[in-house]
Every structure is written in C-alpha cells, then in structure tokens.
1. I have 25 for relative contact order in percent (Cα under 8 Å, 6 or more apart), calculated from one of the structures P, Q. Which structure is it?
2. Taking distance in nm of label points 7 Å out along Cα→Cβ at positions 79 and 95 as the criterion, which structure among P, Q has the greatest value?
3. Which one of P, Q has helix-only ellipticity at 222 nm (-39500 (n - 2.57) for each DSSP H run of 4 or more, over all residues; to 500), as calculated from the coordinates, equal to -26000?
4. Tell me which structure, out of P, Q, gives 10.0 once mean count of other Cβ atoms within 10 Å over residues 15-22 is calculated.
5. If you rank structures P, Q by distance in nm of label points 7 Å out along Cα→Cβ at positions 63 and 215, which sits at the top with the largest value?
6. To test your reading of the models, identify which of P, Q gives 16.8 for mean projected area of the Cα convex hull in nm² when calculated.
7. Thinking of P, Q, which structure, once FRET efficiency 1/(1 + (r/R0)^6) of positions 87 and 119 (r between Cβ atoms, R0 = 30 Å, to 0.05) is computed, gives back 0.10?
Structure P
Amino acid sequence: MEISTMLKTLQDPMGIPFYPIVFQVLMVLTFALHIMFVNFTIGTTFLSLYGYLKGGEFWGRLSKSMVKATTANISMAMLLGVAPLLFVQVVYDPFWYASNALSGAWVIGFIFIMMAAYGLTYVFYLKKDSQRGKGFALTGITALGLFLLAGLIMHALNYQALQPDKWLGWYMKGNAVNTSGTSLQAFQLPRFLHFIIPSFAMTGIFLMLYAWYFQKRLSASGGF
C-alpha cells in the first residue's frame, strides 16, 4: 500500500472541523509555552539539587526557592502540554495514532513516570529541611532523571510520527509482527538536546525575574 493511501485511510472521514492553519498556529503557540515551562522545570530541579548538595546558607536558600518553584513549573508544564497535544491529534491524527500504537507500552508508562517524578519532587520539597545528606538527594536526582526520561519518550513518539515510510518495517520484521509496543523506534540525540540544553538559559532568565520580583517584596530579606 502506498504511504499516501495508507494515511488517507487513517484520516477521520469527517475531516478537520475548521481551517487547519488555525489549529497549526495555536499548536505552535501553546507548544512554545509548554516547552518554556518544561525548561523551567528541568533547570530549577537541577539548581535545587546543586544547591542542596553544595550546602551553605546561600546555596541552601537558593535550593529551597528553586524546588518550590519547580512544583509550580511542573504543574504549568503539564497543564500547557494538553493543548498542543489536542491540536496534534486534530491535524495530524494518523501520524500520532500510528506512533502511539507502535510504542503503546511507553505511552502508558509515560503517565506513571510523570506521576512518580511529580511525587518525588514534592517529597524532596517537603522533606529536604529535615533530611540531610547525599542519600536523600537521590530523591531529587531520580525525579530529574524521570523528567528527562519523560521528555525522551515524547521526543521519540513525535519523531516516529514523522517517518510513516518506516512504520511497516518497525511493525513487521520479516515474518514476525511486533505487537508488544515496548520499543521506541526512533531517537535523534541532537534533536532531543535542542529542547533540553536551553533549560539553562531559560532558568537564567527565570532567576533574573525571580530576583526582580522578590527584591520589591517587603517581606523578603536581603540576598536576592
């Protein structure tokens, strides 16, 4: 079967309910907001861990501030991640559906990975003052690792969706059909790092705005 014929068959027979360009513009805008908070989440989590391990009054204070900010950043990242996903499903549903079907176990696992990362972040946030030592830092390190794993999964799913010419080869190798959904078939490290590395620059901007805001608060002590 030709790829174009296959994609046509997978399309919703009702078509898109409005002009596609509108959904595409909204998808790009909402994704930009989503990835901004993803960058904030990764950057503030890293800083909170670094400050916790380094110790001292200044770094301890920064660690406490950043892990508190992380909890809000995660919430915003997840909230703003829903909209672009819905727009992708409207405009590019055959691509997204096929990619999810090829790696179904990872799609389900993504939900539990995010739940675990979110929970561990809150444990680190609530218990870091009473629990000291590098052993407890593993809580935050694990959370950061799970966030990166979740990003890797989403990267792979989207990258798979861009390669419909390879779907059949991934699904069927020789005479064996792979219905396990346990494989991530496509990954490109430079593409993944393109979204992760800017976390440090974005967190620098976040710190600048954070300091500007709290310097003006009467309740804030010096050091901001």
Structure Q
Amino acid sequence: MRWDILTDNYQKLLEGTWTTLWMVALSLAIGLVIALFTAVMSTSKNPLMRWPAETFSYLFRGTPMIVQLYIFYYGFGIVLGSIEGIQDSFLWPVIRLSWPWAILAMSLNNAAYTCEILRGGIQAMPHGEVEAAKAVGMSRGQMLRRIILPSAFRRSLPAYGNEVIYMLHGSAVLSWVAVTDLTGVARRLRDDYYESTTPFIGATLIYLTITVCIVLLFKQLEKRYLSYLQR
C-alpha cells in the first residue's frame, strides 16, 4: 500500500469525483424528465401510447449500460464523425466529445428504470385519491400534475434512491469511453505508478462516502414525505 499516491494526487481524485457527480446528476435529471412522460404513457389504456413506452423500457432495461454506451459513442458518435463535412459544421464540437454521448446513454438507461419505478407508484395509488380528484372536477392533466405524479413519486422514493445509487456505481464504465471520472483517474494512477491496489482503494472509499450520503438523504426524504403511510 502506498498512501502517498493518494496524498500526492488528491486534486486529480477530486476532479474525477466532480466529473462523476455532475455527469450522474445531469443524467438523473434528464432521465427523470423522460421517465415522467414514459411512465404516464405506459399506464395509458391507449396502445399507441403504451406500446412505445413499454418497448423503450424493455430495450434499455434488457441491455447492459456499457453496451449502450459503446453503441452511442463508438457507433453513432464515430459514424457521424466520419460523414463528409460534419467536422466543419457547428455540431462537430459536440459530436467529437465523449461526455455528451455518455450523458445520453446514462440518461436513457436511467429513464427506463425510473419509468418502471414511477409506473409501479402510479399503479399502487389508492383508487380513492383518484376518485376524490374526479369528484372535485379535476381534468386528467390536473390529476396528473397535482395528485397522481406527486403521490407516485413519494411512494417511489425508496426504489428511486436505489436507482440513484445504481447510477453512481454504473458511472464507473464512463472511463471506457475516455471520460476522466473517478474510476478513470484511479486507472491512470494505476498506470502511472504501476500499483493497482491503492488508487482503487481510494476510489472505493470516495464512492462509499458518496453512497452513504445518498442513503442518508433519501432516508430523510422518506421520513418527511412517507411518514403518513406509517401511521
């Protein structure tokens, strides 16, 4: 064990941690927006709305995230980059980077899982809440905004907390597409110092610390928003 590797390179580890945090946070935000729409679509009685949402969910839950990451980056990214004239267009600064493709893959993967979490929350709603909303004259849109989605999200907090942790841990694959996240920094330190144990123990401790913070945060949210279910 060489602890000097961690102390001498703590800035690199902090930068890698920051990259991991903002990419995971952005992917979760985008994924949640997509999941809200697909969850509503998947609970619709109209097959034209339900089937596309279910297909999307099965597709991204049925394949590993690293495969999706490779398809977006090495497939779409490199294929688009090889198109004649694309390197002179305004799109090239985005296409040539790895992190936008990583964000896209992580967001869609997260959206598929979050969609199922929210769908379960919607289906678990007491029928009386919906009937009460109808009784006061709420439209379908008003019920979704004011009753159904807020209630479903509150009930889904425990499962969504697990999904956030899964996304944090799953982000370790980002280093395979040239993103210098926390795992990427650990891999570089391993190569620079020819010592694999210490860099990855350092990364493990950071991941563990972030995970504990997420668990504590969601416990507080559950205590605040789900306490009425425990009475």
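Only the coordinates and a few stated rules stand behind these numbers; no lab work does. The structure presented is a predicted model; accordingly, all values stated were derived computationally and were not measured. Cβ atoms are built from the backbone, for glycine too; each structure is taken alone.
1. The read-out was computed on structure P.
2. P
3. Only one of P, Q returns -26000 for helix-only ellipticity at 222 nm (-39500 (n - 2.57) for each DSSP H run of 4 or more, over all residues; to 500), namely P.
4. Computing mean count of other Cβ atoms within 10 Å over residues 15-22 on every structure in P, Q gives 10.0 only for P.
5. If we compare distance in nm of label points 7 Å out along Cα→Cβ at positions 63 and 215 over P, Q, the biggest value is for Q.
6. Working through the options, I get structure Q.
7. Q
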